[in-house]
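Chemist: Please go over the structures that come below.
Nothing in this text is a laboratory measurement; each read-out follows from the coordinates by a stated rule. This is a predicted model, so every value here is computed, not measured. Cβ atoms are built from the backbone, for glycine too; each structure is taken alone.
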Structure 1
């Protein structure tokens with residue numbers, strides 16, 4: 001029996017809008033300081049390896065958190081995990097405020113705290129996202145997620161860069177870290193309006209191993225696709241902002257880059273969220289992946305800030321075509337039938353573990369390159385190699401993106417299990 005209130009096909013209800021609000025606040029708090037945290041660490045010692053270790057430990061801690069907290073998400077209260085993740089994120093920035101310039105000496109502990117916080121939040125968020133959406137409105141929800149993220153990207157990093165530039169380095173960083181703390185608190189408050197849905201059954205700790213051993217499951221190639229997605233996320237999430245700062249020596253320039261690229265991303269996500277239908281996912285993802293790889297070539301057009309802007313605009317324009325089909329198809333696969341939906345926590349944990357395997361591999365490769373050469377040319381060549389990973393994601397995802405499977409799954413998700 002379907003216990004949800006009636007809604008128009010493809011429409012979002014109150015719970016999905018509240019979930020978007022929590023996600024928006026969490027992303028905003030992270031964008032306030034996270035965009036510049038890497039620069040803050042890099043400025044303390046001009047050390048790419050320290051930054052690499054922080055990111056690597058963050059991903060390791062995140063993966064471990066997903067796997068261990070999956071038990072609490074299934075057999076306990078996932079909303080408590082969400083609030084705990086947000087609260088620990090606030091504690092992370094409070095610790096950075098207290099440590100000041102000594103933060104670089106606590107980089108391993110800070111990475112572990114960041115990984116714990118991020119893992120708890122995204123595990124609970126993704127489970128609630130699956131429960132609150134259906135195949136017919138999942139692309140729309142993801143489109144709104146990207147749109148809100150782009151709006152945040154337009155205003156928040158630019159504002160942070162402006163404050164850092166206007167107030168001076170130390171004072172500006174203290175202001176944005178404090179602001180992040182306050183926004184995290186607001187996210188906790190909004191999360192109390194989200195409904196907790198109980199999950200039945202016991203948590204299967206070895207579900208990921210079982211999937212990998214099953215040669216007939218669709219999940220094996222999907223997990224490979226997710227790993228390649230993670231490779232790009234970890235490297236580009238860290239390196240682009242640092243390279244812009246190294247090139248310009250200005251946090252304001254980094255903020256301007258985020259403003260321009262996010263403005264383009266806002267329009268692109270709005271369009272893709274409305275127009276991209278399940279039967280177009282495969283072609284859309286292939287076009288997006290190819291364009292993301294090609295966009296890296298703009299970095300070789302010449303030195304300077306303009307080449308970074310060209311890269312940012314090209315990436316923002318086509319990123320939704322790559323990401324929306326990827327995300328929606330994976331969650332449709334989780335909800336393909338009654339048994340799969342009951343294992344939603346395990347599937348989400350496995351999804352995140354695959355992403356983090358890719359993130360760890362990408363960051364390890366980055367640290368290997370840095371140990372050999374730290375020249376801008378070496379960094380750009382490395383970015384070009386990593387930039388081709390979306391094509392590998394599409395290759396492994398292509399069968400799960402097929403129109404016949406997408407159409408068949410549209411009405412397959414059971415309605416009374418949440």
Structure 2
């Protein structure tokens with residue numbers, strides 16, 4: 001049978017179209033097979049939105065194909081922790097989740113450590129500040145890696161300092177006492193505080209991060225917060241130094257509460273004051289002590305607020321700085337069916353400088369990697385926090401939320417005059433010890 005030239009062209013075109021369609025179908029089929037074979041990991045986090053976490057996931061995906069990361073965001077840390085614990089107990093929790101720097105004593109039984117070839121103590125020390133080893137390792141194993149390291153800093157109103165002719169922010173606690181005397185406004189007849197100088201001395205009712213501030217003062221004074229076996233709290237116990245006994249925990253506690261004592265020359269606060277964050281935002285208090293992540297929120301409340309950022313004051317006779325951390329990392333749950341891949345994700349995400357640089361640029365959080373800390377040492381906003389990450393120290397809290405409440409109750413009992421400082425401190429120590437013993441049962 002003879003075909004004309006036009007017929008041959010038509011037949012060839014049809015065959016060509018069929019061939020192309022076949023290729024499309026084939027490659028589409030192969031791609032779908034690949035997608036079905038992709039490993040899917042679920043990640044949970046608090047505060048970081050999807051865009052921030054996607055920056056991390058994209059950086060990982062560029063190095064490891066075939067892994068899909070799904071992310072669920074929480075905005076309330078209390079709700080997040082409750083939902084997380086319940087989901088893990090039910091076997092429906094995430095493969096990867098954000099892990100607070102205080103959580104290892106509390107949630108160590110819910111996470112798995114890195115294999116030594118993935119991450120070990122020696123590598124951890126080369127990559128991160130000392131505090132990360134304190135918080136995220138135990139018995140030679142590493143359980144989590146940080147995405148940032150935030151620290152408590154002094155935030156002050158520059159306009160108030162200028163009005164009081166204070167050129168430089170206080171570097172020591174004695175200098176802070178002097179600044180309080182110059183900044184505060186008190187009715188000399190009634191002793192009523194008209195404008196407080198600093199949010200210090202009160203409980204959680206009025207001061208955001210009151211327990212963290214008191215913990216820092218205790219650590220700066222050399223207080224042993226727990227015994228060496230992590231069996232009992234010890235912050236009311238005497239510390240022996242050069243054959244002399246010091247009640248350093250009580251000294252730190254008395255220093256803190258003096259600012260809320262109406263008979264103190266440095267009286268500047270009480271629990272009836274405007275909540276510290278709101279008071280600083282509306283310029284009714286000159287100094288607060290808080291973290292880097294609060295700065296954008298304060299500026300959002302008051303775009304015209306002139307915020308100064310200074311390092312935390314230190315004791316006059318301190319040989320070395322001590323600062324206080326508050327940060328989140330990533331850990332892998334022990335119910336994950338893809339734990340090795342999940343651990344690889346955490347390692348690559350947290351230790352790749354380019355990934356963390358992009359994450360930091362988006363979130364404006366202080367870095368955790370030493371290499372990035374070095375880059376931020378002179379940053380106008382994050383420089384203070386970068387430097388303090390190197391001198392941050394923590395203490396093992398059996399339950400950070402409960403400890404915060406216990407410390408707040410201790411403060412409230414003293415400033416209300418119900419209990420002596422020594423008795424309140426001992427009672428708080430007993431309460432923390434009871435938590436530690438209960439957890440061991």
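Chemist: Among 1, 2, considering only mean count of other Cβ atoms within 10 Å over residues 158-165, which has the greatest calculated value?
Modeler: Looking at the calculated values, the largest one is 1.
Chemist: Tell me which structure, out of 1, 2, gives -0.22, -0.40, -1.16, -1.38 once log10 I(q)/I(0) by the Debye sum over Cα atoms at q = 0.06, 0.08, 0.13, 0.14 Å⁻¹ is calculated. Provide the component values of the computation, followed by the final result.
Modeler: On the way: 1: -0.22, -0.40, -1.16, -1.38; 2: -0.32, -0.52, -1.20, -1.35.
The structure behind it is 1.
Chemist: With distance in nm of label points 7 Å out along Cα→Cβ at positions 350 and 382 coming out at 1.8, pick the structure among 1, 2 it was computed from. Don't skip to the end; give the middle numbers.
Modeler: On the way: 1: 3.3; 2: 1.8.
Checking each candidate, the match is 2.
Chemist: Given a value of 19.5 for mean count of other Cβ atoms within 10 Å over residues 126-133, calculated from one of 1, 2, which structure does it belong to?
Modeler: Of the structures listed, the value fits 2.
Chemist: To test your reading of the models, identify which of 1, 2 gives -14000 for helix-only ellipticity at 222 nm (-39500 (n - 2.57) for each DSSP H run of 4 or more, over all residues; to 500) when calculated.
Modeler: Of the structures listed, the value fits 2.
Chemist: Also, I was wondering about something else. Matching task: 2.8 is the computed value of distance in nm of label points 7 Å out along Cα→Cβ at positions 94 and 166. Pick the structure from 1, 2. If you can, show how the numbers build up before the last one.
Modeler: Numbers: 1: 2.8; 2: 4.0.
Only one of 1, 2 returns 2.8 for distance in nm of label points 7 Å out along Cα→Cβ at positions 94 and 166, namely 1.
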